[in-house]
Structure formats: structure tokens, C-alpha cells
Structure 1
């Protein structure tokens, strides 16, 4: 039987600086009440100059390896999901590889916006199942504070910085259903103009700011995420009643609550961190997963459903037996 990808360790890193809604309102035309009512966000973390995607990704990866009882020598590859890399090249994953002291295997960045971690998890799972790797770090690391348009109060209040990581280890097919049961990723490029960054290294005349048409994103998010979640359940002949925890992309409390209702999950079975972290894009799912893992809510043997949607549009889901 092919190997199954076991989620052996989880880690996270958040910048030291915490910015409350009240502090943000000192420089942005907004209020704490306005932000809370529309998003559920109370605060976010913003990176200091040294807290780059590579730095935060490295710290999260160290924590994931420690949680797994693994060493850098156990790492065959690093897949780092980010929309805010330190450089055009080399890949941020390679900066992490060097910082960890990993001397073998592969490393590359993956750009799938807020769904980046789900995409990266899917790629890593496939590589482990086909025997190309036995230990893979999957990281989401973002510094969105550096691409926000501070004149656009509708978007700049929504995002924060941070990193989350998991270490996947090959587990021989022994009949146990522990590990990643399935992943499902999708894209619809015709919707690329409802959420994007207006600029890149190849376009020096562009400001490189995030642009979002919130109502359109919300409408597509609930529909697409519900489809991806149902796809994961159907693929494994399971129902929402079998799911112990939903760990959604932490974009907006309204979207999270809508997903919970669609699945018929009690609120206490949905992991929510958006109030403390805001939207950390590719880092949001592993950050939420790590918090619930560290505080003891999520336990070994439980079934966890992950989902996310981002600019592209791209979206996906993953079903994991811890």
C-alpha cells in the first residue's frame, strides 16, 4: 500500500507587535466597532523589519519539527506558500532550508494566495504518496502589512502577518486511517479581478497593493468552500457528523459562521482565530490549526476538515485524521 502523509508536528510564529483596532483607527478612517461588526477582528500582528516571510517561516518550521520530534536531517523537502516572498528568487523556502540547516532534498515557493497552504499540503501529500519524499515541511508565511493600501479602509483593516507550519511524515499503509485522507484543489481564473495585488517585480510602475471587491469575494467564498468541503466528505464516504473540527481560512467571521451553518456544525466545533490574528492569508489555516492543537482542543485520532479560498480565485479542502 502507498504511504499516507501523517501530520506529525505543527508550529506557528506571530510577530511581537500587536495592533488593536483602536490603534489602527488613529491612522485609518475607521473605528473598532466598524471593524468588529463587519469582520469579527479585534487585533492583528504586524511584522518588524527583521520578521520577513523567511524568518517567520523558519521559526514556525522549527516549532513544527520540535513538535514532531524530528530533526533537520529528517526533512526531504520544503514547500512554502506565500504571496509576500522576501525576494523574487531564490525561493523563500530555500532561505528557510538554509536557516534550518537542511542539506538535502528540494524546496520551492507556491503562490495560491489565501488557499496556498491547502495547495501546498496537496502537493506535499502527493509527493509522499508517490515515494518522492518521506518528510516534508509545509509552511504558510505572510507579511501582508507590506502590501496593504492604507487609504483603503475596506481592506487594510482585514489583514495581519504570521506563519504556520506542519511537518508531514510518511506512514506505511497499515490499515490505519491516520493522516491526510484526501485533498481537493480548484481554480477559476476568470474571477481573478475580484481579489488581486496590483503589481509585481515585473511591473515596476505598479504600487503592489492588495485590491479586493469584498461583496463578490464573500458571495463566491461561501459557495465554493461549501462545494470543496462536500467534495472532501463525499470522497471519503463521510458526513459532517463525522467531522470533529472545522479549521477554516480565517478571512472573516461572517464567512466562517456561514460555513459552520452549512455543515450543521456546532460553533464549538469550529476553530476561530480571526479575532486575534485577522486574515494572515496562507498562514491562517496552519496558525488556527496550531492554536487548537496546542491548547488541547484538537487531539490525536480526531477528524479535522481544513478549507480556504483566495485570490485567483483558488480554493480547496483537506480532510485529516490527526
Structure 2
């Protein structure tokens, strides 16, 4: 039996406010929400799509999946079981999910642990401390991904790490030399003390983009092309745990699933004082993404490359106000996502 909370407008506002703390490509925040009859509709905001970096909208959907997990988690915090219908209307691919208020049930201790971590999660763009992650925590992170139907494959062999780093380097070098990708990146980079509610502030990128084994995005313009080639030994100790988040297939539904799994992993990591950085550059180039897939024993589809580790440095990136992402009705038509 379904339920609906008293003061549903306030409850919807509450869970959307939680949803928008999710990470997104270049902090583009490509989501829109519509409250309808107590349900919440999650739409892709295609005006925030990055056509050069993310031409088929895969990462846009992954970002929205992360927001969807936060929304589900906030519903659980309020004591309701979310009922999620992913991609409910095939002819409307920008409608990514319809979420209803399910039956009342007290949240579990594990759900509350993840909920408390939501406001503390940060993306780290730089090196990590050399302290390794304990094996039981790594296994727990794998189980968090599995709970959402995804696979977290850790890359622990140094030779495999260098191989992966070389592919990331190739992709980053290409994007740093590509005028369209560079212009897109700069368009989402905030100047010092900017008043924008989206994009990546320059203050959030104080480290050289090549300060870890895997080359990072060059938001600062410090290095073009990449000087890292995956061969520098000292970088290995500052890289943290390298992992690939994968799904069995490669459909928009898998992309949405990957985002939910990613956010679940990130929140669990945050609850154990672990931060994460992302390196999706080779997943944005079809030939290099195919190379990454050959590194995965299960041959599943790679959706995210990330590093996990300890750091004493964090920076909160801004978020758009809830009022900017909540609409009274269906958003205007836009071009559909490619499949």
C-alpha cells in the first residue's frame, strides 16, 4: 500500500534539496524535478548537456542517477519506501524516473549512515595520502555497488594501474588539445570568488592536474598537453585506490543504475572518511572506452573511473537553489538522448 506524507509539498522540497548534492560532470547539475500528484518526476536538463565531452549524454544520465539515489535516501530518512519507475515513458527519454512515496518503514542504521554522509561528500581533485584503504572497507564498497546492480572492480596490480593511467593520459592529452573540449571545460570553470551556483570553482582545483598517477581535468590551464604518462613511480603512492564502476549492459537504464551505485559507494566511503576523484576522460572517447573494457575481467561496460583515498583537504562546490531545479510542469521539449 502506498502512502503520501502530510505536507507533501514540503516533503518534496526536502528530498529534492538532498538530491541536488549529488556529483555531476563539471558540476553541471543536469537535473530537473517536477512534483505531480505527490510523485516526483526526474528529468534530464538537456540545456546542461556537454556535447563535446559527453556527446551521447551517458554521463549526464549517470549524474542524474546519483541525484536519484540521494532522493531515494532522503525518502528513507523521512520513513517512506521509495517506489522507483526508471525511464517510465520510452517515447520521452529525458524523463529518467518517476518516484512515488511507498509504505511507511523506519530507516535502517545503514541508510541513516549514508544519509548523514550526504552533506559531507566532496569530490577531490588532487593527490591522496599514502595510507591504504583496509581490505574489509574495500569489500564493503564492492557490496554497496552490487546492491545497486553494478560492479566495483579495483585495479590493484601496479602494471594494470600504469596501463590504465596511460589510457587516461591519452584521453586527457587529446581533450587538452581539442578546442571544443577546452572551451567547454573553461565554460564550466568558475573564476576566483565567483557568484555562480554551478561549475567548478578555481579554489576547488589547487593541485596540478597531473599530481596523481591518473591525469586529471585541467580546470586551471596549468598544463597542455598532459605531462603525466603513467610512468612516474612517486605518483603511485599518492593515487589512492583505483577502481572501475561497471554495469552488465550499456543502455540508458544501465547509466541510471550506475549513477545510483556510484553515489551509494561515495556516501559509504564518505561515512568512513574516504574521498573520491573521477577520471572519465577515456570513457568519453569510444575507442579508448573499448580499451578500458578489455581491462575488466568480467568484460562489463565501464561507466566510471575513480580513485578513493584519504585527504585532509576538501572544498564544497556550489549547488543551484532548489527553486531553480523544481518545475511546476513538464519541461519544454528538447532533443532526445542518443542510445
Matching 1.15 (Cα Rg over 2.2 N^0.38 Å, for residues 38-125 alone, computed) against labels 1, 2 points to structure 1
By the measure distance in nm of label points 7 Å out along Cα→Cβ at positions 22 and 294, tell me the structure among 1, 2 with the highest figure. 2
Winner on mean count of other Cβ atoms within 10 Å over residues 54-61 once structures 1, 2 are ranked, highest first: 1
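Work out the source of 1.00 here, i.e. which of 1, 2 gives that when FRET efficiency 1/(1 + (r/R0)^6) of positions 62 and 246 (r between Cβ atoms, R0 = 30 Å, to 0.05) is computed. Numbers along the way, then the final one.
On the way: 1: 0.60; 2: 1.00.
Checking each candidate, the match is 2.
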FRET efficiency 1/(1 + (r/R0)^6) of positions 158 and 190 (r between Cβ atoms, R0 = 25 Å, to 0.05) was computed and gave 0.60; which structure, 1, 2, did it come from? 1
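Assuming 2.0 is distance in nm of label points 7 Å out along Cα→Cβ at positions 142 and 198 as calculated from a single structure, say which of 1, 2 it is. Please report the intermediate quantities before stating the final value.
Values: 1: 2.0; 2: 3.8.
The structure behind it is 1.
I have 16.6 for Kirkwood radius over Cα pairs in Å, for residues 134-261 alone, calculated from one of the structures 1, 2. Which structure is it? Before the final figure, lay out the partial values.
Numbers: 1: 17.8; 2: 16.6.
It was calculated from structure 2.
Each value in this text was obtained by applying a stated rule to the coordinates, not by laboratory testing. Note that this is a predicted model, so its numbers are computed, not measured. Cβ atoms are built from the backbone, for glycine too; each structure is taken alone.
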